[in-house]
Structure formats: structure tokens, C-alpha cells
Structure P
Amino acid sequence: MPRKIAFCHIDSLTCLPALNFLFEEIGGEIGLVLSSKRFGSSHGSFWQQATYGFRRYGFALNVWLGFDLVSVPIVAFFARLLRPALATLPALARRHGARLVETPDVNSAATLAIVQEYAPDFIVVMNFDQILKPPLIALAGVGVVNVHPALLPALRGPCPDLWAVAKKLALSGATVHVIEDQSIDAGRVLARVEVPIEGTPSVGELNTRLVLEGARALPAALARLAADRNAGEPQTPADGQYLGYPTAADMSGFRRAGLKLCRIAHAIRLIAAALGVARWKNHA
């Protein structure tokens with residue numbers, strides 16, 4: 001029997017290559033898509049989040065994070081009559097016949113009822129901004145799996161790509177791991193992919209590479225877990241470090257040291273592919 005997958009994601013410009021690769025590989029098994037409703041939810045309105053972000057992260061990071069999220073629905077609006085090289089989450093859900101549910105709280109009773117009715121074998125999380133709680137985790141018949149763009153247990157947290165660039169690491173990668181409870185990025189490791197960091201990539205460029213490598217490793221990781229529900233190597237979180245969002249002072253120092261959040265050429269390539277006016281190739 002084919003696997004039934006529920007997929008949790010929030011559209012991001014830099015994650016579009018990984019998202020499209022994933023649907024090419026296992027889109028026929030994804031019958032339910034849970035899309036995070038970022039604005040107007042418990043996170044607050046757009047302006048509330050923007051104000052908070054300016055105070056906490058500073059101007060540059062707040063603008064970049066907003067652009068990465070907001071650019072996708074804008075581009076999708078103009079590309080809705082085309083078949084772009086990089087489709088957005090709603091378009092991919094329609095293309096593969098999956099039910100799309102936009103949820104401000106993935107752990108709410110309403111969302112739990114939808115997931116329970118679907119009865120997934122797997123819940124797959126990739127670039128999602130909500131923490132899954134035990135009642136939701138328990139609804140996956142086989143297990144819950146997350147794609148994290150770092151070599152866990154190093155760089156646990158919401159923006160490992162930024163910290164990898166800020167720390168000038170020569171090596172990072174992606175980890176596919178089991179979500180066992182509410183602990184962040186701490187479950188059994190099903191797959192790790194190392195990615196050398198050459199030159200001085202922007203945070204956006206590195207995120208595109210790392211999430212894509214994680215998406216490539218995901219199908220085999222799901223097969224491994226399906227064959228053995230106890231599969232995976234335990235992590236020792238103390239061997240790594242949890243790093244949250246940097247402060248405005250951190251970002252000022254990082255940028256003086258040469259950190260780039262985005263290169264315009266990379267953003268233009270992604271937008272052009274999402275508009276359907278250019279092709280995109282996920283290089284091996």
C-alpha cells in the first residue's frame with residue numbers, strides 16, 4: 001500500500017527548490033498539507049510582528065525574513081495562470097490532489113481532528129515555524145520526521161543557516177530526524193548529509209542548498225523508519241548547541257564582519273523561476 005503523508009510547511013522563497021523536489025519525489029503520497037498561517041495568528045498581525053522583529057533582530061534581518069515569506073504569495077499571484085518552474089505550496093497541493101489546510105495552530109482541536117481523519121502513516125515537517133505537541137505526534141501511524149538544515153546536534157534552533165555563515169563554518173549539512181516529543185531538533189537521526197561551505201555564501205544561498213540536501217535524503221529516511229520504527233541513532237543534545245535568533249547587536253557585528261543575508265542575483269533567479277519566466281535546475 002502507498003504511504004499516507006501529512007506535510008507541514010510554511011512557504012519560503014529560498015526553500016522553493018527543496019519543496020518542488022520533494023513533491024516530485026513523494027508528492028503522490030502527500031494527501032494532507034498543513035500550511036502555517038503566519039500573520040493574524042498567535043504570532044500577531046503583520047505590523048505587530050514587524051515591530052517586534054525590528055526591536056529584537058534589527059532592521060536587516062527583519063526585512064529579510066519578511067521578504068522571504070511575503071514574496072512567495074505575491075509571486076504566486078502573478079504566476080497563477082502559468083506553470084512555473086518552482087511552484088508554491090498551494091499550487092503543488094492542487095497539482096497532486098492534496099488537501100491544503102492553513103492553520104494558525106497546528107496543535108488545535110480543529111487541526112487535530114483533520115489529521116486524525118486523514119490517519120497519516122507519516123507526518124513530515126520541513127521549514128515549519130510551529131512546534132508539534134504529543135497529541136499531534138501520536139496521530140502518525142509510523143512516525144514524525146523533520147528536515148533540519150544543519151548537522152545535528154550542532155546548530156539546533158530556527159536559523160542554523162545564519163549561524164553557519166556567521167561562524168564562518170567550513171562544513172554544515174542537513175539532518176533528517178524523528179520528532180519524538182516537544183524537544184527541539186533532538187530526536188533520533190535517520191540521515192545526515194554533509195555540505196562543504198565554500199567561499200562566502202549568503203544566508204539565503206546556503207539555506208537553499210541545505211534544505212534541498214535534506215529533501216533529497218528524506219525518501220530513504222522514511223523508508224528506513226517504515227522498515228523499523230525504532231530506527232535512528234540517538235542524539236546527545238549536550239554535544240551540540242541550541243542557538244535562537246540573533247539579537248540586533250549580534251546582527252550588527254555579523255554584518256560588519258561581512259555576513260550577507262541575501263544576494264540579489266540568487267533572489268532574482270528564484271523569483272524568475274517562480275514566475276514561470278525562467279527555468280530552475282536543482283544541481284546535484
Structure Q
Amino acid sequence: MPDLQKFIHDIKALHIQGAKQIAIESLKFLKLYSKEKGFGKDFDKAMNQLEGARPTAVVLHNCLEILRKDKSLATMTKLISQLNSATEKIAERGSREIKNGSVIMTHCHSGEALSVIERAWKSGKKISVIATETSPREQGIITAKELAAAGIPVTLITDAAEGFFMPEVDMVILGSDGMRRQGNLNKIGSYPLALLARQHKKPYYVVGSTFKLDRRKKYAIEERSTSEVYPDLKGVKIRNPSFDLCPWRFVYRIITEKGIFTPGNIVKMLK
């Protein structure tokens with residue numbers, strides 16, 4: 001029997017991370033769960049609990065909204081296929097935006113953003129990447145390891161060194177956890193990185209499938225355990241938001257499976 005609470009713990013503990021991957025793994029879990037429990041009240045409760053595990057990322061929410069209208073194995077299989085095929089299309093479209101010899105800065109760990117960079121490399125473009133460590137969970141180290149394994153020259157830097165290295169950069173490419181009318185939701189630190197890119201006149205690209213269009217009336221910025229910042233600091237209030245929202249005016253283009261859009265295009269889609 002699939003263990004729902006263990007699976008939710010794995011999501012909350014970031015053993016499963018990335019908006020798209022959380023959705024895919026959750027759909028896979030629900031396929032197994034439905035074979036044991038069917039599509040009744042237990043299934044509905046499982047969907048609700050999974051949706052609350054990482055409340056900011058919208059991909060799972062959008063998939064579950066589709067699934068609620070047609071609860072079936074076929075629907076879940078189709079959604080998984082659509083999410084994976086979207087990444088392939090994103091990689092193909094986005095890689096064309098990268099010029100030979102480009103130095104790219106990226107933040108956190110985004111499978112879709114990395115697919116663009118890796119496709120450009122495989123197409124023969126001589127590129128290099130500067131990856132931020134992405135405090136406090138250091139997801140940027142995962143990015144650096146993945147790029148290095150692909151043979152792509154990569155430099156890992158602290159988040160505080162972004163301004164030092166920005167003059168060397170040709171473009172910034174990073175992912176999305178949700179695209180709202182107000183801007184792009186992504187890992188904390190994405191907004192100040194956009195401000196730096198604007199100051200240095202570097203194009204700031206957001207990468208994400210249209211599953212990340214966030215039409216929810218309300219959203220919550222997830223705040224994680226303060227122990228991720230510092231384990232024990234008496235008399236000091238610690239806050240640890242996981243995401244921030246970057247206004248669209250600081251974004252150059254958005255790379256999706258359906259095309260490369262301006263921020264204005266995305267806002268129109270969200271109406």
C-alpha cells in the first residue's frame with residue numbers, strides 16, 4: 001500500500017523538488033494509490049493533502065484541477081506525458097535563444113531551465129554557466145553537479161557574489177514555480193537577481209511550461225523551518241521564505257512549450 005504520509009514528508013523535505021517534478025511524482029503516486037483505494041473519498045483526501053504539501057508551486061494544483069474533473073488512470077498518464085513532452089519542446093525553443101559563446105547565470109535547480117542550457121550545449125554551442133549556490137538549501141549545487149556531469153563548464157558562486165560576476169554574464173536563465181499576473185514566482189533570490197540583471201542590462205529569461213500559469217485567486221509564499229537558516233539562535237526572530245515574486249517588468253522573455261512570450265503575452269493569458 002502506498003504510504004501517503006511518507007510521500008508527503010518526502011515532498012516537504014525536498015527529497016522531491018521542482019514544481020514539475022513534484023507534479024509528476026505525485027501523479028505517479030496517485031496512480032498507485034487509486035489501484036488500492038479507488039477514486040472515492042480517500043482519493044479526494046489524498047489529492048487535497050498532496051496539494052497542501054508545497055502550496056506555492058502551481059503545477060500540481062493545475063494537474064489536480066484537471067484530475068478532479070476526470071478521475072482516471074488515463075487522465076494521470078496523459079498529464080505525465082504532457083509534462084514531459086512540454087520540457088522537450090521548451091528545450092528546443094529555448095536553446096535557440098542562446099548564442100554561441102554565451103555565459104549564463106542561473107539560480108536554484110530547474111529541470112526546465114537546465115533542459116534549455118543542456119540542449120544548447122548538445123547542439124554544439126560553446127557556453128558556460130555560473131550557478132548560484134541558492135541559500136539556504138543549496139539547490140544550486142545540484143544544478144552545478146548536473147551541468148558538470150553533462151560536460152558543461154560551470155562555476156559555483158555564493159548568492160552574495162551575483163553582483164560581482166554579473167558583468168561577465170550574457171544572460172540569466174532560471175525557472176518558475178508559478179506565473180501570476182503580478183509576476184513570476186520562483187525560488188527566493190530570483191527577484192534581486194532580476195534587479196541585478198536589469199542594472200547591468202542583461203536579459204532575464206524565465207523558463208516554464210504553461211502548466212505554471214497561476215490563475216488562483218490567492219496564493220501563499222511558503223515559509224520553511226527556521227533551522228534551515230540557523231539551528232538555534234536565542235532571542236532572534238528568523239524568517240525563511242522559500243519563494244519570491246519578481247514583477248514582469250524585470251523579465252525579458254518567458255520560454256514555454258507553446259512559444260517564447262513577452263511578459264505582456266503571459267499577463268493576457270492569465271486574464
Structure R
Amino acid sequence: MTNSGREGGWITVRVIPGSRPDAVMAALFDAGAQGVQELGNAFVTHAPGAEAARALCDAALAACGDAHVETAPLPNRDWSEEWKRGIRAQSLGALTVAPPWLASDLDPATTVVIDPGMAFGTGEHATTRGVIRLMQRVLEPGDRVADLGAGSAVLSIAAAKLGAAHVAAIELDPDAIGNAEANVARNGVADRVTVVEGDAATLLPLVAPVELITANIISAVLIDLMPLVAAALTEGGHAILSGILADEREHVSRALRDGGWRIEAEDREDSWWSATAALR
């Protein structure tokens with residue numbers, strides 16, 4: 001780690017995430033990052049002072065031992081506005097994911113408006129985009145959906161806008177719940193999306209049966225959850241899995257096959273792989 005930050009003012013934290021980018025991204029948000037951009041092979045965020053920057057650096061290194069972290073002071077500008085300029089509207093088939101300040105001219109029926117708070121999931125990450133693209137191939141109007149590791153509730157809201165009758169947005173992190181609930185209300189889908197705080201392994205059987213399960217979480221957790229996912233799906237149901245590095249594809253695919261699943265569709269963007277799976 002290199003450190004050229006100062007005690008006062010905003011500081012840029014740049015992380016080369018090493019072998020566990022999904023864990024590093026999650027750790028940055030858990031440590032207080034208000035937004036994280038992917039620039040090339042790096043994650044970049046800003047911290048309001050040296051103490052906050054150190055917390056982000058420590059979190060990234062704890063999440064992945066081979067990560068590389070650099071910090072640098074920023075000129076005295078309104079970096080909250082600078083950060084907003086880096087967030088773009090994402091056009092993903094029938095839906096667009098956009099922050100509130102870019103959504104005023106977009107059709108509310110096909111726009112998922114996400115305030116990028118502390119919760120993961122703004123449409124800026126390839127894993128989120130992969131799930132939304134795959135979802136449009138299998139979700140039918142009236143389907144019931146469980147969204148595991150819902151974060152900002154972006155995938156839950158997308159499912160509702162695509163016609164789901166009800167979505168259980170299950171999230172373990174209590175710090176993400178308020179942001180998820182605010183996003184659900186902002187999008188006018190509170191009648192169809194319920195944000196539930198707790199562990200997916202405990203809550204998924206309680207919201208079953210469902211036609212579709214989305215899970216944008218790390219591969220090791222996904223593999224462990226698949227028996228519960230299988231038990232929660234209706235006949236002919238689907239699971240959309242993401243948060244998987246492209247070089248983990250063979251390992252995850254083998255685990256799915258061994259568990260009685262077949263892969264029906266795949267989505268790859270940058271170093272991330274997402275897949276739609278159904279029981280054989």
C-alpha cells in the first residue's frame with residue numbers, strides 16, 4: 001500500500017483488487033464508501049479525510065491479501081458533485097438503471113431509479129447488469145421472486161418493473177436496509193417488493209415457493225445455498241447467479257451440474273460471469 005494522503009480534505013482511494021474483486025468491492029461499501037467506480041482494473045472511491053481513507057484501505061486489504069491500495073489527496077472541490085458526474089444511466093434491454101439526478105426525462109415504467117447510497121448495487125457494476133439482462137429472458141408477468149443479497153434492491157425493483165407480482169428483497173446487512181426501502185418507495189413498487197432483513201439461508205424457505213431466485217453474491221456462498229435454492233423454486237423455476245469471476249466459471253458450473261442443475265444462459269462482462277440455471 002502506498003499512502004500520499006493528508007489528514008484534512010478529501011482523499012482518493014484506488015484499489016487494485018487482486019484475486020477477490022467481489023469481496024473487495026463489498027468490503028469498500030461495508031467500510032463506508034459512498035460510491036465505487038471501476039476504472040480499468042482498479043476500484044476508485046473518495047474518502048472525507050485520512051481516517052476514513054485508512055478504514056477503506058484496511059478493509060480492502062483484509063478482504064484480499066494480494067490487493068494493492070494507493071491514496072492521494074484531492075484538490076479542494078465539491079467531490080460529492082464530482083462523484084455524481086461519474087455515475088451513468090445504464091441501458092439494459094427493456095430497462096434503464098439511473099440515479100435520481102439522471103432519471104427525470106426517462107420513462108418511470110421502464111426506469112429503475114437507484115440512489116447510490118452505502119448499499120451495493122447501482123447498475124455501475126457488471127454483476128448487476130448481467131442479472132438484469134438475464135432476468136429479461138425468463139421472468140414472466142405474475143412471477144414470485146426472491147432476491148438474495150438484495151443490497152440497494154436494484155434487482156428486486158427491476159423484477160417488479162418487468163412484471164413480477166411479488167419480490168422478497170432479502171438482505172443481511174442492516175446498514176443497507178434503509179437505502180433499499182427508500183429505493184423501493186422511490187420507484188413506486190412498495191406494493192410488490194418487500195425488503196426483509198436477515199440471512200438468506202433462514203429466510204428463503206419462508207418466502208418459498210417462487211418462480212425466480214436472483215443471487216448476486218460470492219461464489220462460495222452461492223454454491224452452499226444451491227440446495228436451498230432448489231427446494232424454494234417451483235417446477236420449471238430459474239435461478240440467476242452472479243458475483244462470479246469469469247475464471248471461476250468452470251468450478252461453479254461443475255458444482256451446479258453435480259447438484260442437478262443445468263445452465264440455460266450465460267452473460268459475461270469484463271471479468272465477471274453470470275448464469276441462469278434450472279433443475280434438470
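Any read-out appearing in this document is the output of simple, stated calculations on the displayed coordinates, not a laboratory observation. Here the structure is a predicted model, which means the values were calculated and not measured. Cβ atoms are built from the backbone, for glycine too; each structure is taken alone.
Values as computed for the structure displayed
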quantity: Top of P, Q, R by Kirkwood radius over Cα pairs in Å, for residues 88-223 alone, largest first; calculated: P
quantity: Which entry (P, Q, R) yields the derived value 14 for relative contact order in percent (Cα under 8 Å, 6 or more apart); calculated: R
quantity: Top of P, Q, R by distance in nm of label points 7 Å out along Cα→Cβ at positions 48 and 184, largest first; calculated: Q
quantity: Structures P, Q, R, by distance in nm of label points 7 Å out along Cα→Cβ at positions 16 and 240: label with the highest value; calculated: R
